[in-house]
Every structure is written in C-alpha cells, then in structure tokens.
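Below you'll find the structures, each written out as structure tokens.
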Structure I
Amino acid sequence: MKLELIGLTVLWTFLYGYLIVASIDFGAGFYSLYSHWMGTKHQVHHVIERYLSPVWEVTNVFLIFFLVGFIGFFPETAYYFGTALLVPGSVAIILLGIRGSFYAFNTYGSTERPIFLTLYGLSGLFLPASLATLMTLSEGGFLVEEAGTVRLDLVELFFSPYAWSVVSLALVSVLFISAMFLTYYASRAKDENALSLVRKWALLWSGPTIIASLFIFVTMRGHNREHFEQLVANGGWFTASLLFFIIAVTLVVKKTRYGLAFIFVMLQFAFAFYGYGKSHLPYLLYPILKYTDHFTSPIMAKTLIAAFIMGLLVLIPSLVLLMRLFLFNGEYVRGEKNKGSEH
C-alpha cells in the first residue's frame with residue numbers, strides 16, 4: 001500500500017473514532033436537555049451523567065489528531081480549506097468551548113442551572129451541523145478562487161439540497177448512535193425506567209437515519225455525478241451497512257443483546273464511512289485536490305504515520321482502561337460507586 005493510502009487510512013480511522021465517541025457525547029447531552037423539558041429527567045439523568053462524567057474530557061482527542069494529521073499529510077489543503085472553513089470552523093470551536101465550560105460548571109458546581117444544561121444540550125446539535133461542513137465542501141461547488149484567494153460561497157452552500165442532506169444525516173446519526181449506546185448502558189445499569197425510555201428513542205431515530213442516508217444519495221446525484229457513480233460502484237459497502245443496521249434494530253425490537261446491537265451499529269457506520277471514503281478517492285476536494293498530487297514528503301509521511309500509529313496504540317488502551325474502570329464497571333454503571341459525586 002502506498003504511503004498516501006496508509007496516511008489516509010490512519011486519518012480516516014481517527015475520524016471514525018471521533019464519529020462514534022462524539023456522537024454518543026453530543027446525543028447524550030441533548031437527551032439530558034430533552035428529558036428535562038419533557039419532565040422525564042428523573043428516569044435517565046443518572047444513567048446519562050454516569051456516562052458523560054468520565055469521558056467528556058477525552059472526546060476531542062480523536063478530532064485533534066485528525067485535523068493535525070490532515071494538514072501534516074496534505075499541507076496544500078490548508079490553502080483551500082483554511083479560509084473557507086474560517087466561519088464554520090470558528091463556530092465549531094466556540095461550541096466545543098461552550099460544551100466543555102458549561103458541562104464543568106453544571107457538573108462540578110454547587111447547583112444545577114437550566115441555562116448551563118440548555119447551552120450544553122443544544123450545542124450537541126449545532127456541532128455536528130458545523131463539523132459536517134467539511135464533508136460538504138469536499139464535494140466541490142462551494143469554493144470560489146478570486147484574485148489568488150479562496151472564499152466560501154455561503155449563498156450556494158445555504159441553498160444546496162446536498163448540504164442540507166449532510167446536515168440532516170449528521171443530526172439524526174448523532175441521535176441514533178447515542179440512543180443505541182444509552183440503551184445498552186441502561187441495560188447494564190439494570191435501570192428499567194431509563195431503558196424503556198432510551199430504547200424508544202433508539203427506535204424513533206432508526207427510521208430517519210436510513211431516510212437521511214438515502215437522501216444523501218439522491219442529492220449527491222444532482223450535485224456531483226462523478227462521485228455518485230462511485231458510490232453506486234461501491235454499493236457493497238452500503239449494502240453491508242444496511243444489513244448491520246437491520247440486525248441492530250431487530251435486536252432492540254426484541255429487547256435482547258443490547259451490547260451486540262451497539263456493536264452492529266458501529267459496524268453499520270464503519271462500513272458506510274469507509275465505503276464513502278473509498279468512493280471519494282482520489283479526490284480530497286472535487287475537482288481540485290487529489291491525494292496523490294498534494295502529499296507531503298516521504299520522510300515526513302513516514303514520521304507522521306509512525307507517530308499516529310503510536311498515538312492509536314496509546315489512545316485505544318487508554319480508552320479501554322477508562323471503560324473498564326468506569327463505563328463498564330458494574331458498581332459504577334449501577335450507581336453504587338461514587339454516589340456522593342452524582343447530582
């Protein structure tokens with residue numbers, strides 16, 4: 001395998017990790033707010049908080065690795081994406097700051113304040129929409145070169161059906177992934193009240209997830225016919241993704257093997273995510289940038305690949321340890337450990 005493909009695969013793996021971990025985090029924050037609005041907070045609050053407390057600080061590690069690596073492997077992308085992503089990127093950074101700050105205030109403060117929970121919960125919906133802009137721009141048609149500079153055509157972006165289809169998929173995927181994980185987590189906690197509620201959320205967002213995915217195909221055909229044809233050519237990846245989705249939802253409907261159901265959800269999004277990435281090649285940005293033409297030097301590439309693989313080898317065991325100590329610790333999940341720290 002060429003250095004370019006190895007580098008892309010490593011970066012794509014970090015981005016996939018962020019997709020899963022961040023989706024659970026973003027969705028859990030929104031569900032906490034939603035349950036507060038609906039008067040059902042007493043049913044799910046403790047389950048959600050027991051998940052968020054140990055992991056919210058490490059969620060963005062995957063994103064940082066991806067962004068640093070993307071510029072490191074493909075330095076010329078900074079010229080095209082840097083200015084264009086100034087607005088959506090700035091919004092994402094502000095929202096990430098809000099999530100971290102207000103979650104800390106809400107969790108470690110002496111009293112809970114609704115404004116903190118509202119900002120934290122709503123940012124979980126706005127963040128996926130802003131971060132999805134990168135995927136949208138990569139399809140071409142939104143960046144304009146003028147007098148040696150690159151600018152983002154906000155009017156074209158705002159009125160693009162494809163752009164809205166990406167935002168829709170980002171939102172429903174976050175809510176679906178998070179609800180599926182919380183279903184498993186509530187079952188581990190043996191909290192029947194929470195399980196009943198989050199299971200309904202998982203089934204509720206399963207249908208919109210598939211509809212939004214199909215909407216991507218429909219709008220892609222009109223926006224980027226070349227990439228659409230590549231998506232069709234790689235249809236096996238998406239067929240497998242659909243199969244895993246059906247299995248996961250079937251298990252939830254039957255109220256059994258919730259942990260296995262979430263594994264199938266991860267496989268569902270893995271096959272769709274890597275299938276999309278494969279169909280996007282050789283372009284990083286249609287029709288301007290190809291990964292084969294704008295790669296860094298071989299020495300730098302080998303150094304970055306080694307560093308990022310080492311990063312994965314450190315990060316993954318750290319996450320496993322975190323899960324064993326907290327997320328999948330029987331006493332902690334059931335709220336029998338550190339009860340005094342919970343609100």
Structure II
Amino acid sequence: MRDGRIVLGYIGNGKATNRYHAPFALALPEMFEIKTIVARHVDHSAWAAIPGVDYVTNIDAVLGDPEIDVVEVTTPSSLHYEMARKVLLAGKHCVVDKPFAASVAEGEELFDLAAERGVTVQCYQNRRFDSDFLTVKQVLETQRLGKVFEIVTTYDYYRPHALEGVAYDRVNGAAYGHATHSLDQLISLLGIPDRWRSDVRQLQGSGFANDYFDFDLFYDDLGIKASARANYQMATPRPSFSIYGSKGSFVKATKDAQERDLKHFYLPAGHDDFGLDLPEEWGTLVWYDDHDKRHEERVETVRSSYCGFYEALYETIAHGAPQLVKPEETLCQLAILEESTEGLR
C-alpha cells in the first residue's frame with residue numbers, strides 16, 4: 001500500500017476495465033490508486049487513457065512490480081484462469097472478472113494456490129450491489145411477504161443478433177456470461193442450495209452460442225425455490241425480480257440503472273444521481289396484513305454503487321476482513337454452470 005491506498009494493476013484494457021472496474025476504483029481515491037494497465041496494444045482510440053496510469057504491453061510490468069498490491073484480470077473469458085494463475089504465482093492478490101474459471105477443478109486450483117501464497121483471490125461479483133437486488137433484500141427483511149416460497153430473477157434482452165452465428169464456447173455464452181451474476185446473487189442471499197435443476201439452450205441450434213438459461217435452486221429447509229432465467233430473444237423482458245410469499249408479492253420490473261449510465265459514459269465520480277431509479281421504475285409490493293386487508297405500495301429503489309465491491313476489497317486487503325465473495329460460493333456456482341453445459345457442443 002502507498003499512503004494508505006491499495007495500488008491496483010489491471011491485465012486487460014477493454015470494456016470490463018474501463019466500464020465496470022476502473023470507474024469505481026477511481027471514485028474512491030482515498031482507498032485506491034490505479035498504477036498500471038496491461039493492454040494487448042497501447043491504443044486509446046476505444047477507451048481514453050486514465051490520467052496518471054502507465055499503459056504497457058508486458059504483463060511482467062505488473063506482476064514484477066512490488067508496489068502493486070492487487071491485480072485485476074479483465075481479459076477475454078478464456079484467459080481468466082491462465083492469467084489469474086500467473087498473478088497468484090507472482091504473490092499478488094487477485095480479482096478475476098466473471099466467469100472466474102471454466103470448471104470446478106480450475107477454481108479449486110486457484111483458491112488452493114492463493115492459500116499457499118498467502119494472498120486472496122475472488123470473482124468480481126459487482127452485481128451484489130445492483131439496486132434491484134438490494135431492494136429485494138430490503139423487502140425480505142420487512143417480513144411482509146410472510147413465508148416466502150419462490151424468488152425469480154431474470155436477465156432478459158431483445159438481442160436476436162448479438163450472438164447470431166457465434167460458435168459455441170463454454171465460457172462465452174449466456175450461462176457463464178450472465179448466469180454467473182444471477183446465480184451469485186441467489187447464493188449470496190440464501191446460501192448453498194441443497195440441489196438444483198438446469199436448462200441451458202442454444203436457440204440458434206447445436207454448434208452455436210448458448211443464449212438461454214433457466215436454473216432452479218432448491219432450499220429444502222427454507223421451502224424456497226430460487227430461479228435464475230434469461231433469454232436473449234425476449235421482445236418483452238420479464239421482471240428483473242419477482243418474490244412470492246404466503247402474505248404477498250414483490251415485483252421489480254427493471255434492472256439496476258448503473259449499467260445504463262455506464263453505457264453513456266455517465267460515471268459515478270462527480271454524479272450524485274448516477275444509477276438512480278426514476279419513481280416509475282420502483283417495484284410494487286402487495287401484501288395482506290393480519291386482518292386480511294390488502295395493501296399495495298411502490299417501494300423506492302435502494303441507492304447503490306459498484307463501489308461497494310471495492311470498499312469490501314479494501315477492508316480485506318488493508319484490514320484482513322473476510323473476502324466478500326467466498327470460495328465455496330464461487331465453487332458452487334461453477335459446479336452448476338459446468339454441469340449445465342456438459343452436453344452442449
């Protein structure tokens with residue numbers, strides 16, 4: 001650390017670094033300093049250079065720099081395991097963008113290697129700080145829904161041409177790309193499921209990228225079925241979250257607004273309304289009281305920021321707090337994803 005700040009290095013200089021990672025580290029200048037970014041080619045035509053950051057093409061400039069505390073892997077998905085392993089062998093703390101790895105075996109190797117080297121490694125699960133997800137947690141805490149028996153989250157898009165003609169690759173489809181977030185949200189909320197059921201499809205046919213998933217996680221002691229679903233050809237997207245209980249329901253139609261703002265380069269630093277939901281985007285809570293009187297209200301969306309991941313990372317590296325994303329949670333997710341895609345080709 002330097003002047004109380006964690007020094008970061010990134011391997012990768014694409015959308016992941018510039019849209020989903022760096023803006024939130026830069027929004028916490030008292031905690032983090034970005035020193036070096038490794039790029040395949042040093043070219044700022046797609047993403048503007050971050051002032052004060054060194055851009056290099058040699059990975060050793062990051063791995064061999066004693067000032068860098070944490071290295072974040074934001075390369076194409078197929079390289080995550082390979083790059084993370086190099087980071088850990090260099091004795092650096094590591095954050096790996098999703099998907100963490102392609103298999104349970106790869107994930108276990110990375111966690112074991114981190115333990116041997118006395119460092120940490122975890123998946124970048126920024127979606128734990130999605131405003132819709134945090135609103136769901138808040139509604140559950142009110143206990144107005146009674147005994148909850150079903151939770152459903154969807155990640156629908158109408159992008160019929162997004163994966164058109166794209167050949168099948170396990171880690172580059174909808175399952176490893178988006179279900180990794182949805183499953184993590186459910187696992188972080190409810191714990192490791194007792195069992196699960198999976199339906200992952202290639203709507204374009206065999207040989208093409210998977211663009212549909214439907215996972216059911218069963219929590220037998222809680223009596224809850226939690227489902228994560230997505231379809232890239234949904235002209236009318238299903239609600240982001242739906243919760244059903246013996247006394248009521250909560251439905252949030254729209255996803256977290258941070259991604260919307262990031263796509264327009266409207267960044268968290270300096271914008272107090274970053275990621276803010278409009279009132280018409282708030283979820284609807286319907287519940288019955290002890291006298292069977294029906295109530296309906298709009299629930300204001302919880303304010304949130306992906307800075308939450310970096311704040312937790314700071315506590316782990318600077319103060320030894322347990323890491324936000326636990327190894328067992330990531331390994332469970334990988335087991336589900338690996339099993340669900342086993343028969344796809």
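Only the coordinates and a few stated rules stand behind these numbers; no lab work does. Everything numeric here is computed off the predicted structure, so don't read it as measured data. Cβ atoms are built from the backbone, for glycine too; each structure is taken alone.
Key figures
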{"item": "Comparison of I, II by FRET efficiency 1/(1 + (r/R0)^6) of positions 4 and 220 (r between Cβ atoms, R0 = 35 Å, to 0.05) - largest value held by", "result": "I"}
{"item": "If distance in nm of label points 7 Å out along Cα→Cβ at positions 36 and 316 is computed and equals 3.7, the structure in I, II", "result": "I"}
{"item": "Distance in nm of label points 7 Å out along Cα→Cβ at positions 204 and 268 derived as 3.4 - corresponding label from I, II", "result": "II"}
{"item": "Test item: relative contact order in percent (Cα under 8 Å, 6 or more apart) calculated as 24, pick one of I, II", "result": "I"}
{"item": "Structures I, II, by distance in nm of label points 7 Å out along Cα→Cβ at positions 92 and 292: label with the highest value", "result": "II"}
{"item": "Of the structures I, II, the one that 0.90 was derived from, the read-out being FRET efficiency 1/(1 + (r/R0)^6) of positions 60 and 212 (r between Cβ atoms, R0 = 35 Å, to 0.05)", "result": "I"}
{"item": "Structure (I, II) behind the derived value 20.5, 68 of Rg and Dmax of the Cα atoms in Å", "result": "II"}
{"item": "Structure from which 14.6 was derived, mean count of other Cβ atoms within 10 Å over residues 164-171, options I, II", "result": "II"}
{"item": "Source structure (of I, II) for helix-only ellipticity at 222 nm (-39500 (n - 2.57) for each DSSP H run of 4 or more, over all residues; to 500), computed value -26000", "result": "I"}
{"item": "At a computed 36, 20, 16 (semi-axes √(5λ) of the Cα gyration tensor in Å, for residues 140-307 alone), which of I, II", "result": "I"}
